[in-house]
Structure P
Amino acid sequence: MDDHQFRQLLDFFNLSWKGYRKVRKGVKRRIARHMQTLGCRRIERYLQYLAADERVKNTCVELLTVSISRFYRDRRVWSVLEKDILPNLVAGRTRPVRIWSAGCARGEEVYSFRIAWEALKLKAAVRARLELIATDVNSDYLEQARKGVYDRGSVRELTTEQVERHFESRKGGRRLHIRPELKTNIAWFCQDLVAGQTPPGLFDIIFLRNNLLTYYRDPQKRAAFERVIATLEQGGTLIIGAHERLPEAADRFVPVSGSNLIFRRH
């Protein structure tokens with residue numbers, strides 16, 4: 001599959017070439033294998049399959065998803081969360097703290113938050129119960145996230161103490177398994193933000209990193225963004241990716257601690 005064919009596929013789904021440009025090599029390989037499985041040699045025939053068969057289309061959507069993550073990615077974000085946002089959020093609070101990881105991929109972000117939550121409980125009197133919702137359009141990613149098994153390279157931002165406390169080393173130390181107690185208070189759902197699927201209720205913190213704002217074009221991005229932030233509490237926190245920007249007219253948000261990745265809804 002060449003770039004011209006790949007751009008035709010992105011056009012079909014209203015996806016952004018700019019967002020995919022640097023990660024397209026691996027995605028193109030996956031799509032090419034799918035085309036081969038279907039007996040499609042030409043992109044035009046493949047697009048016909050996508051238009052005619054919802055199952056084929058859904059498979060393609062999953063193949064187009066990109067997971068590039070690690071624990072405590074963008075360390076500055078986690079520092080602000082641990083030192084500022086979370087202590088203020090739980091102070092004197094008894095009702096549940098609700099967190100949504102929108103586009104959770106293989107779970108690194110979700111378990112990173114659980115690690116931060118456990119650290120908070122060691123420092124402060126936390127009476128509020130945690131409700132952590134994790135969603136992704138890719139069911140395979142979600143299954144991997146539920147298992148919680150990772151390569152050592154994905155934990156390079158963590159301290160030795162954090163790794164020893166929250167992971168079990170198996171198979172000669174090559175793979176790290178999340179400890180069972182860290183898997184509690186997490187609900188996993190397969191959802192598509194662009195299709196208008198969001199979890200019920202309102203959230204105190206929403207992670208919206210490296211998915212919607214990167215890979216979709218402006219019309220789809222703006223519409224889905226509005227649906228996402230409709231689930232964010234007044235005064236709630238929105239966290240985006242390092243190379244992302246809020247859509248235009250997102251004047252309901254102010255930066256937190258001078259960060260261009262963390263915003264509070266006012």
Structure Q
Amino acid sequence: MTMTLLTTLEESAPLVRLLRAKGYVDGIVATREGAETLRDADVVMINWPYILSDEFINRQRVVLNVHNSLLPRYRGRHAFTWAILNGERELGYSLHVAVPEIDAGDVLSTVRFPLADHEDVVTAFRRGQEALLAWLPPTLAAWARGELQPVAQDPSLATYFRKRNDEDNWLPSFADTTCVRNLVRAVAPPYTAGAKCRTPRGNTLRIASASLAGAVPTNVSAGTVLVRQDDELTVACADSALRLVIANADALGELRAGDRLVDGRP
């Protein structure tokens with residue numbers, strides 16, 4: 001069994017090299033234009049950002065997709081980010097049959113892995129890569145032998161999430177410690193440039209990480225800087241203080257204790 005791999009991963013990526021070495025993949029297509037030339041093929045997609053037409057799916061023998069969520073939850077784009085934003089403690093991948101409706105086809109297999117509440121999206125992708133390397137090759141082999149039973153997704157459990165962009169990275173509020181931490185974790189550098197807020201002077205700060213830093217003094221407003229030390233700020237939230245590591249420390253300028261960071265979109 002050999003398949004054509006649709007992916008935007010580099011050919012040097014460990015997963016791509018492993019699939020080729022084991023003989024599961026005999027061709028790699030990295031562009032939408034290249035995909036349009038395929039006919040009567042066995043196709044598997046990994047990290048493929050383009051929506052497939054009904055006509056493309058219908059003219060292949062089979063099209064399988066590896067999606068980074070535990071379907072039917074988190075269909076769509078940026079699934080790990082949305083899952084972390086929602087405080088999920090277990091992530092994973094699903095191998096499913098591609099159909100015209102996005103990420104809605106029968107599921108053939110899943111793999112799961114944990115993510116603690118102090119771990120970020122970079123850790124999620126690293127752990128996910130390890131899971132894929134161990135799970136996907138034998139899973140494709142089992143599919144080729146006819147050993148995987150397709151399971152229809154339950155539409156009542158399905159959730160769908162849109163593509164995110166940098167404007168989504170503004171911290172909406174310092175009022176909720178958990179929400180701040182989850183956003184910082186979900187978009188941590190280098191996956192994106194980081195969650196962002198502003199100084200009172202209008203400079204945009206990019207936050208690399210956020211960790212709990214103890215209780216907040218009474219009568220201190222959320223967003224108030226309690227301590228500044230080098231590239232770290234201890235900031236009051238409504239229910240706890242957070243230690244924020246700033247990725248672009250040069251933007252801190254003259255910021256000092258007592259200043260209040262500005263949340264929300266400009």
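Just so it is clear, none of the values below were taken in a lab; they were calculated from the coordinates. All values derive from a computational prediction rather than experimental measurement. Cβ atoms are built from the backbone, for glycine too; each structure is taken alone.
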Practice task
Assign the value 43, 18, 16, calculated as semi-axes √(5λ) of the Cα gyration tensor in Å, to the correct structure from P, Q.
Solution key: Q
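Assuming 18.2, 54 is Rg and Dmax of the Cα atoms in Å, for residues 116-179 alone as calculated from a single structure, say which of P, Q it is.
Values: P: 14.1, 39; Q: 18.2, 54.
Of the structures listed, the value fits Q.
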Exercise for the section: Rank structures P, Q by Cα Rg over 2.2 N^0.38 Å, for residues 28-147 alone and report only the one at the top, that is, the highest. Expected result: P
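Can you say which of P, Q returns 18 when relative contact order in percent (Cα under 8 Å, 6 or more apart) is computed?
Details: P: 18; Q: 14.
For relative contact order in percent (Cα under 8 Å, 6 or more apart), the value 18 is produced by structure P.
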Practice task
Assuming 2.7 is distance in nm of label points 7 Å out along Cα→Cβ at positions 92 and 132 as calculated from a single structure, say which of P, Q it is.
Solution key: P
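Taking -6500 as the value of helix-only ellipticity at 222 nm (-39500 (n - 2.57) for each DSSP H run of 4 or more, over all residues; to 500) derived from one of the structures shown (P, Q), identify that structure. If you can, show how the numbers build up before the last one.
On the way: P: -12000; Q: -6500.
It was calculated from structure Q.
Matching task: 3.4 is the computed value of distance in nm of label points 7 Å out along Cα→Cβ at positions 52 and 172. Pick the structure from P, Q. Numbers along the way, then the final one.
Numbers: P: 4.8; Q: 3.4.
Checking each candidate, the match is Q.
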